[in-house]
Structure 1
Amino acid sequence: MEKKKEQATVISQEMLADGIYSMWIRTEAAMQARPGQFISMYTTDASKLLPRPISICEIDKEGGCLRVVYRVTGEHTGTEQFSKLKAGDQIPVVGPLGNGFPYEKAEGRKVFLMGGGIGVPPILELAKQMTCEKKQIVVGYRDQQTFLKDEFEKNGCLYISTEDGSVGTKGNVMDAIRENELDADLIYACGPMPMLRAIKDYAEKNNIECYISLEERMACGIGACLACVCKSKEKDSHSNVNNKRICKDGPVFLSTEVEL
């Protein structure tokens, strides 16, 4: 079913770290949203026709609200325009889009919830909704600006890695797993491609079921333009080639489905 563009209302906005903003919006998309899905947000700048895909960080179905946490990618960009919005402002959105994480599979299991960089925010709602035997949140940051840390600590056992070693393990999320001698039988992950490659490799070597959310620059957001494809093991029924459309077939994939 095709999603329609709607005018969402900004409830609040704040800066969490350098260039990282948190925005709550009131939107009909909240009613169907699942952890791992995203919304397409449009600017009011006529020169910027394409929306920006932004991952959903938190979902408040009762209040009809969504939280997005995003990085401003530069001057005169769509994300910079979003950062200037204030309570009461309107913003066109389409969503929820994508398939989300199959978090129901976690019940009774020992789980890693892994996020890196701007792939950290979607892990929060996943952690909030998941019931499992042991919930281990492993997130990586550049430095001591560990945004969302307090919220994560309320929703699982938190392990942090930082590139400069200022907080937690010095290095990346895989270094944090090794240093803390952690193990799991199910993995959910979102982050930059090098991190996902390392997690996919780790999961397959250790025979661990693993779901990864791919970050990719998208255009249409609904699977029509084929701008955001990744290589897959099986042929896509839409294009009959070994591709998956990240916006439509994903962004979450079983790690063995795709080639990174």
Structure 2
Amino acid sequence: MKKKISCRVLSQKMIAKNIYDLKVESELAKDAVPGQFAGIYTGDGSMLLPRPISICGADKEQGILRFVYRIQGKGTAFFSGLKEGDRLDILGPLGNGYPIEEAVGKRAVLIGGGIGVPPLLEMAKRLSELDADKAPSAIDIVMGYRDSETFLSDEFKKYGNLIIATDDGSVGVHGTVTDALKEKAVTDGVIYACGPMPMLRGLASYAGEHEMKAYISLEEHMACGVGACLGCIVKTREVDGHSHVKNARICTDGPVFDAEELDL
């Protein structure tokens, strides 16, 4: 159940250009699941709305939430100046998560692009920790970056077969994550993905061609983060029970969707 609480900053560091790694002490960690996000408040009266940031890690035992984010505006620029001991109000965990059970006995294919990379780290970790009778047969991790700043890639290596794609060809496959899937002949399993819409459209098409199930997490600007404002809408193939049209609210009905349910 979501709640708003005050959290203490444990650490913060820059891990790539304009990419920051923030850890906070929070009881919200015990309820968070891979794919969810949190609304983080700046405490500045000129920026009243929380900033939605995906959860990169959730240590239930130590009560630590981890956020890896990119500076994109005033709110995230404010967060980048936080230091150990500072406090933040955080609302969460928000949205749904990835259906881990779908990967039982199958190949799990985790795919992230850009700032859609961090949400997959906790998913990779939890898949690797499953009991043998509940675990996937294999874990492939396909991560797409602009260039050689492949943040978090060293951590992903611990959990599966890592494949990197870069726009400029400086590391791994030269091209997109879909190019990497084709080059490495990944044509079976369950896809769990997060990234920009063009990437997700390509993955939905690829999954359809190869009869692969795909669960995609949508990146979207949000206002309330709790489904009240209808500011983050995606078109669906079926009529939504809340709005009575072919729409879904990314913040509450998602951010994770079965790709087959969306009209991308």
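The value 11.3 for Kirkwood radius over Cα pairs in Å, for residues 39-78 alone was derived from one model only; which of 1, 2 is it? Before the final figure, lay out each step's value.
Numbers: 1: 11.7; 2: 11.3.
This figure was derived from 2.
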For this session: Compare mean projected area of the Cα convex hull in nm², for residues 143-206 alone across structures 1, 2 and report the one with the greatest value.
Result: 1
Seminar exercise, completed: Candidates 1, 2; distance in nm of label points 7 Å out along Cα→Cβ at positions 119 and 135 computed = 2.1; producing structure is 1
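Values in this text are rule-based calculations from the coordinates and carry no lab data. On a predicted model such as this, the values are computed, not experimentally measured, just so you know. Cβ atoms are built from the backbone, for glycine too; each structure is taken alone.
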